[in-house]
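Below you'll find the structures, each written out as structure tokens.
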Structure P
């Protein structure tokens, strides 16, 4: 089996799309026609490289930022779910109060 070789620019662009774009790794790998293992490896190499670069005092590493983004995405899903429940409850309650007025 022959393995595909990707140039560094392609890998860098793929990792940027993954880190900045916010799409799931598996989805992006399928769109780009690469294995999810390869994309994961490229991402980890990128994060290791950027972790070594000097930053200002108190600045998070890209790995820390990626973790925070993941946490915030999960929180957004939960809060959106809560909002939708509250909207439905408000709708049901307003229907009952309008029916009681008739």
Structure Q
């Protein structure tokens, strides 16, 4: 049996494909830009502040180890995931301890 699409379904498929291609182009550009910046850095170590580490940890956890191994450049995947685990443990200590940060101010 041959699948028949309504005109609006066909239009939706074309639009979704176009959006997907644009997103892939943006990802490829950002990967290339990151490689260029890493080449400029060379072996120099990048020092990150707590907020930068936290942002990488949150986004890295979402991607997972396999994807991080393909993408991560300035920080090792294991380090990113360790930062996330450390942040989660620290948050858990505050949540269950009865500590109220609003009273500390």
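Read-outs: derived from the displayed coordinates by stated rules, not from any lab. This structure is a prediction, so every number in the text was calculated from the model and none was measured. Cβ atoms are built from the backbone, for glycine too; each structure is taken alone.
Quick notes
- Of the structures P, Q, the one that 0.20 was derived from, the read-out being FRET efficiency 1/(1 + (r/R0)^6) of positions 39 and 87 (r between Cβ atoms, R0 = 30 Å, to 0.05): P
- Which entry (P, Q) yields the derived value 1.9 for distance in nm of label points 7 Å out along Cα→Cβ at positions 15 and 31: P
- The maximum of distance in nm of label points 7 Å out along Cα→Cβ at positions 7 and 47 over structures P, Q, that is, the highest value, falls on Q.
- Read-out mean count of other Cβ atoms within 10 Å over residues 23-30, computed value 13.9, structure in P, Q: P
- Comparison across structures P, Q (criterion: relative contact order in percent (Cα under 8 Å, 6 or more apart)) gives the highest value for Q.
- Given 2, 10, 12, 14, 15, 10, 9, 9, 8, 6, 4, 2, 0, 0 for P(r) over Cα pairs in 5 Å bins from 0, in percent, calculated: source structure among P, Q: Q
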